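Just so you know, all these numbers are worked out from the coordinates, no wet-lab data involved. Treat the numbers as computed from the prediction; the structure is a model and nothing was measured. Cβ atoms are built from the backbone, for glycine too; each structure is taken alone.
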Structure P
Amino acid sequence: MSATSAPFGEATDAKYIELTTFRKDGTPKPTPIWAALDDDGRLVVWTEAESWKVKRLRNNPRVTVQACDARGKKTHGAVVEGTAEILDAAGTEHARRLIGRKYGLLGKLLVKASVIRRGKSGTVGIAITAVDPA
């Protein structure tokens, strides 16, 4: 899928995206992270189950995404509004596979190492759906 036809713009195919979650007071908290597009047109990411971004998403599913560099310092492309959903075990496993497929050997190794280190319940997948601006 090309970035121009996807609801996430340049973030669709970017190596890193800046995922911004929001504190209870509305303060944005951006994080650079890997993401892959699933067959339903959602961006999926994979992260530690007890990370702050997951805790913030439990309070507020609103997010923004934008293509960025590995450190999240240089963003490019449009900022896309979305809603995020924390995935169940099957969805998380699907997110792990998509990350492994997109990021090749490094992605597969990091996913496997994380499962060994934290167990399967130590990480979760997050699915992001773009919000139509209209």
Structure Q
Amino acid sequence: MPDLDSYLFFNGNCAEAMRFYERTFGGQLEPLLKYGDRPEEPGCAGGAPAPDLVMHACLKLGGRMLMASDMPPGQGQATPGAFALALNYPTAQEARRIFDALSQGGSVTMPMGKTFWAEAFGMLTDRFGVPWMVGGGAQAA
């Protein structure tokens, strides 16, 4: 089976978002490559976008990766679709800490609370427009 990881697209604030996620979740952000860092290649697709835009970023979280880039100019705007990234923690306390950090400057769609499947679960969209579902402390059956 292949690994299934997430790839997000941003509108010029990818570096800020990925550094925020690195501080919030831990893990290691490498690489963070900007278009200005790439060598000149003849016939390179897409022309030369703004050098400060992120061409590729990868946040390694355990055995998973959260990858991202900025949308190059002329390729449209990045818009969230019908999805959410799900985070599951062993404890309700850790889930609440992450939920609170992600919700700063964002909008909560379901406040963190106890459910029949978890001690703590909530949904939000962070300040970068990324939707999250955060849970922790699974209920005993």
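A few notes on this one:
- With distance in nm of label points 7 Å out along Cα→Cβ at positions 63 and 87 derived as 1.1, matching label from P, Q: P
- Ranked by Kirkwood radius over Cα pairs in Å, structures P, Q are led by Q, which has the greatest value.
- Here helix-only ellipticity at 222 nm (-39500 (n - 2.57) for each DSSP H run of 4 or more, over all residues; to 500) was derived from just one of the structures P, Q, and that gives -9500; the source is P.
- For relative contact order in percent (Cα under 8 Å, 6 or more apart) computed as 28, the structure of P, Q it came from: P
- Structure from which 17.4 was derived, mean count of other Cβ atoms within 10 Å over residues 7-14, options P, Q: Q
- Comparison across structures P, Q (criterion: distance in nm of label points 7 Å out along Cα→Cβ at positions 39 and 119) gives the highest value for Q.
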